[in-house]
Structure I
Amino acid sequence: MNRVKELREEKGLKQIDLAGHLNISQATLSNWERSIHDPDNESLGNLARIFDCTIDYLLCNSDIRYPVRLGDGEEAKLEQVFYRIVHEAKNSGLDPHDLEMAIDFIKRAKDRKDIPEK
């Protein structure tokens with residue numbers, strides 16, 4: 001199973017247009033969309049770039065759609081932590097309310113100076 005058809009339709013592309021971008025036949029794309037055949041690795045990478053998603057999202061192995069784009073320094077560290085927290089929360093059965101409570105707790109602790117500054 002994959003999300004090729006869903007993502008193609010979301011972008012407003014016809015099969016023939018996407019097939020042309022990928023340099024494949026419309027029949028090949030149709031087979032991918034119906035999960036008769038799977039795209040090869042090169043095509044998976046191209047599809048992920050076109051749809052701005054991860055290959056795991058494309059193949060329904062993950063619900064995290066967007067790839068991690070790391071900047072420099074603290075922003076990159078924060079993004080890494082964020083994605084790790086989301087992944088851990090999902091695997092642990094935590095819901096968004098649980099995460100909000102944890103963030104509020106950390107903010108209050110930091111305001112009270114229970115968490116030392118760097």
Structure II
Amino acid sequence: MSVTIYHNPRCSKSRQTLELLEDKSIDASVVQYLDTPPNAKTLKEIISMLGIEAKQLLRTHEDEFKQAGFDKEGLATNQFSEDQIIDAMVKFPKLIERPIVVSNGKAVIGRPPSLVLDII
């Protein structure tokens with residue numbers, strides 16, 4: 001089984017999710033996405049596996065949200081395209097919700113961490 005976790009070691013939920021994987025003896029590939037952000041193609045694949053829209057993967061309380069030119073009203077009214085949102089997440093990876101676990105063509109956001117059990 002191939003498992004990848006998009007991880008931020010400063011995030012408690014991300015640390016808890018990684019610990020859960022380790023407790024289950026799952027040797028996950030750890031991508032510290034703030035240091036090695038996914039490219040647009042990878043983000044599109046993850047969003048597709050999650051079954052969500054790109055805006056649902058955005059962390060809207062980060063300073064980078066405004067730096068990227070976003071506002072909550074614009075998101076609510078679909079003012080921004082999927083590609084614009086994805087490009088912003090590539091440029092500002094702190095905008096990506098975390099942690100994301102990918103396994104065998106499925107993905108889940110580990111909030112709460114126990115959700116990853118559904119795909120491993």
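Some points to look at:
- Test item: mean count of other Cβ atoms within 10 Å over residues 10-17 calculated as 12.5, pick one of I, II: I
- For helix-only ellipticity at 222 nm (-39500 (n - 2.57) for each DSSP H run of 4 or more, over all residues; to 500) computed as -10000, the structure of I, II it came from: II
- Between structures I, II, the calculation of Rg/Rh (Cα atoms, Kirkwood Rh) yields its largest number for I.
- If semi-axes √(5λ) of the Cα gyration tensor in Å, for residues 42-97 alone is computed and equals 16, 13, 9, the structure in I, II: II
- Here the criterion is relative contact order in percent (Cα under 8 Å, 6 or more apart), and among I, II the highest value is seen for II.
Here, each number is a calculation from the coordinates, and none is a lab measurement. Just so it is clear, the structure is predicted and the values come from calculations on it, not from any experiment. Cβ atoms are built from the backbone, for glycine too; each structure is taken alone.
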